[in-house]
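Participant: Structures follow.
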Structure P
Amino acid sequence: MNARPWLGRSLRFGLMPFALYLVCFAIVTFPMIGRFSSEYFCDGGDGAQMLWDVWWVREALLVRHQLPWHTDLLYHPIGASLWLHSLTPFNGLLAIPLSCALTDVQTYNVLVLLAFVGSATTAFWLAHAVTRAYVPSLIAGYVFAFCSYRFAHASGHLTTISTELVPLFLMLWLRFLSRPKPWLAIVSAFTLFAILLCDHYLFLFSAVAAAIAFTFAWSGFAKWKEKGNAIPLAAFAVTGLALIGPLVVAMLYAAYRDAPLYGAHASWKYSADLLSPFVPARTWIYRTLTRPLWLPIGNYEETSVYVGLAPLAAAVVGAMRGRRVGVASIQVWLTIGLVFLVMSFGPRLTVRGEAVFEWMPYRLLEIVVPPLRLSGCPARMMIMTQLAVAVLAATGLKWASSRLKTRAAVAATGSLFVAVMIVESMPAVLPTFRPDVPAWVTALRDAPDPEAAVFDSIEAGHGRGMYYQTIHRRPMAGGVVARVNEKVYWDAVARFEAVGVGQIDERLPKEFGYLVVGASQSPLPFEVYYADRAAVIYRLDHPRP
């Protein structure tokens, strides 16, 4: 067997696109790449909590030898269920081999790089599988990966930006629908399972997109009615149920058991505005130019979902002319794009933050799929519209290049398109997070009795407190869990408020070995273990004489 064709294809479709998108990331997010080894590519809020999520998966599997969906490190002494939390076990599993050769900072930053560069590469594969056009597909990869949605979430939501498996799954799924083979069915099911391990939202979106594609395949392909094709479909169903079923059942049971839940978002509050897909917002480097349009919308991390006018124009051309260049799945991508666009507007349609229509289709979707009410972030559905636009844009660019008569005209037109696309998607400087910790965290790490729990009244309810726990590794009261039982949450809040005013109940010394309070707080009747200008650590098992 000649290895040269295989090697050439691997370079052309693997290494070269990946390297190109890696360079794009370095340029577009500059100067962030210069901090690769010194600062986390996230902020100190939700981003710091994501650092805990990645750390906990490794801690649970390798140190505690348990599944990661429950922890006794948070909300001590009760513990916390993580079935409905943004845990992202997929990224946690990736971090395990990476951490063998890289520092914690480098490991997390590689995960962020993969979210961008991996998503661009798999979107390129998908677009090429649909269009068979190389350069337009490269552009499609950029459109999907370097978009407003991803820049808006990059600072704090690793789960949300880790979309690298979504285009891969849809590529496999479309190939499976056109060539029903058992191996394709099984690989597609495993990929969908991996998406579930990455993010609950992305799993739901991928399943809906797959259902849309399947609807067109069932009505259009007579081969699905043949008896032999029931075997591949059964292979997908059995594999999917075996892998995905237990996790979905566990999540639904956790939602039922822990209800009512604190942390479920109100869908009307985290919906896209009618202007959101068409106006570059806070993530844009030139955002002051459009500030009057996006400022009234609010919730910018969720509502910054600008698609890009250049890709959108190319996508419109692709939808209208795609069949003329041999692209057969235009209706599938047009339907996916429009369905997710409409659903991203949530239960009511707003324009610049003002409701103009109260009954959008998302209301019906919440009734048909009740667990959807636990998510409450319809704006995130725009990532599927972004993917559909990317694929259709590649189709439109393929058609446009076929109409131009000379290579010079193609190069000039393509260069102009790329320039406009890059300018309108160029992000503002993304935040980073230094791995520095206060001296009291280090003192707590080195304190006697490493198993003793800590009542951290300074940072336990914030993302930084989660990150600090990865340093001192002690069970602590409270924490940041996406969805937790309301009674457990408010009981913890009440205890923090009581400690804040110096009221110590009798349970505290029994359940916790250490108490951390601000340095300005009035002295408490316990032995001071450590004190500085920021914090005081008391030993609760040593009352002050």
Structure Q
Amino acid sequence: MKISLDGFEHQIDEKILKRGFDYFKKGYVTDVDELGGGEYEITVEGSETYTVNLHINGNSVTEFDCDCPYDMGPVCKHVVAALFYLQKDILETIGLPEKKTLGKQKEKSVAEQTKELLNILSHDALKVFIFDTSVSDSKFRQLFVAKHIHLLYPESEELYTKQLQALIKTYADKHGFVTYRDANRLGSAVSEMAEEAMANLAKEQPEKSMFIALAIIEEMTSLINYGADDSDGQIGGSIEEAFVVLDTLTELELSKTLHDKLFDHLLSLFEKDSLKGWDWHFSAIDLAIKLLSTDQEKERIKSALNKIKPNGKSWDWDYRRAQELMLELRKKTENNEVATRFIENNLSNPQFRTELIEKALKAKDFMKAESLAHDGIAKDEKDAPGLAEDWRNYLLAIYLQTGDVKNTTQLARHFLVHSNGRHHPLKYYYDLLKSLITKEQWENYVDNLIIGIKKGSRWIDYSRVSQLYIWEARWDQLLELLRQNVSFERISGAEQYLAGSYSNELADLYKKQIFAYLERNMGRDHYQTACRYIRRMIKMGARPMATELVRELRTLYPARRALLEELDKV
């Protein structure tokens, strides 16, 4: 969430905004440190003392964090208090004495003081400070070791595993769990390791890059499975980055030793199911396919994929993905005929059926394409109706190309009555039908279309039917449909078509709807909604009716003070 320093009061919940302003007004923002590079550390007092960290870029807060336990929303009152402190314009607006700007808060920022002290202190003094702090502060100790453990041991995956484990301990609570807030911090630290791994590729250090990436994948996957709240996806993002490193490695000319190590690791990740349940499970074997170079490696991949069996369900994602990877393996290691036979033998996979239909269309083999589409409809109509619609869409393309008017008309009608607009907008099918049906037949055809739409559901499809009335300029019928299916949104949506000739009728619908709405709802938000539609009545030219409505509401609800206040604003 990016927060504007000029307009954060419009982005934050009103209750939290008021609490934060109260903290600011009482002077609870007690210490503000500018760390440099847009980073600020702000202390906010209260029942306890909390630290707010902000990163400011231009006039926006791009990152923020508070170590308080608040978890009911993205922004707590301590962050809001810090924002009020930072916002000079708001101080002027609310009429409070302006505090000094951050640039004048201290002669030197903490970052500047730190740099100066590092230049002054001796090497021995720094060593003593780091050692003493490590003894007294376990978090500092863990972070220090995590950052520098690679200096103690030779390069290996185990080394970076230790480094990651030390980082996890740094950010975990006493129960070993990494909370949402600390998961973001940990994810950022691990992303830095992934960036280092990518940089090492440019330095021609592929083995080190591989060790880092594999360690990240193993340790971070285990963590988000069992010991972290990664709601924001920061840890998952670091795993994605690690896979990007491995993907880059597969494109390099690796030594045989490194090639064998990487291939074995990738297959092991897949075979031991440590990534199961995540897309990365199949990413590992996908990279192994890119990497393979021997028949032995090919057979190992086939064996791993063959262990995934169909579960008998229509949406068997794992089995489908395994089939697709098996096809990828065949395309890489065998000829086109073998790959095509594999596709033809596994048409339960919709991606395979799609590939064959598109191949047939490209070759203008319309008979084969039509047969595949019809077979797909028969197979998927019951359990996967969305797929059946995909195959019908291919049939429509076939009939258009072959000039089959009868079947084109039937399918266009089907889509206009039933389609959710996934393949084409409804207007496409309407225009197509209008081009195929004679003018003499068209009006009756539309009437039958509407009957078909109304029969297709227990509830009338207002959007679809009203759209037909609009395209046909049948305004009387649109108004009648609206009367039978009235709502604020539908009335306002019809205004652009009906307000010119039916303004009084629309205003009357608004009036009745407002009475019904206020009978069911109380509260200022609801009163503001009702008054918004009263203003629409006035805008349409129905001021007398709106004035009478306001008078009636005052008489009907004399005790609703908030409603009376909102009516005063109309």
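Participant: Looking just at relative contact order in percent (Cα under 8 Å, 6 or more apart), which of the labels P, Q belongs to the structure with the highest value?
Facilitator: On the way: P: 19; Q: 5.
Structure P gives the largest value of relative contact order in percent (Cα under 8 Å, 6 or more apart) among P, Q.
Participant: Moving to a separate point now. Taking -22000 as the value of helix-only ellipticity at 222 nm (-39500 (n - 2.57) for each DSSP H run of 4 or more, over all residues; to 500) derived from one of the structures shown (P, Q), identify that structure.
Facilitator: Q
Participant: Next question, about the same structure. For structures P, Q, calculate distance in nm of label points 7 Å out along Cα→Cβ at positions 18 and 506 and state which one comes out highest.
Facilitator: P
Participant: Using Rg/Rh (Cα atoms, Kirkwood Rh), single out the structure from P, Q with the greatest value.
Facilitator: Of structures P, Q, the maximum of Rg/Rh (Cα atoms, Kirkwood Rh) occurs in Q.
Participant: When you work out mean count of other Cβ atoms within 10 Å over residues 122-129 for each of the structures P, Q, which one comes out largest?
Facilitator: Structure P comes out on top.
No lab work stands behind these numbers, since they all come straight from the coordinates. Computed from a prediction, not measured in an experiment: that's the story for all the values here. Cβ atoms are built from the backbone, for glycine too; each structure is taken alone.
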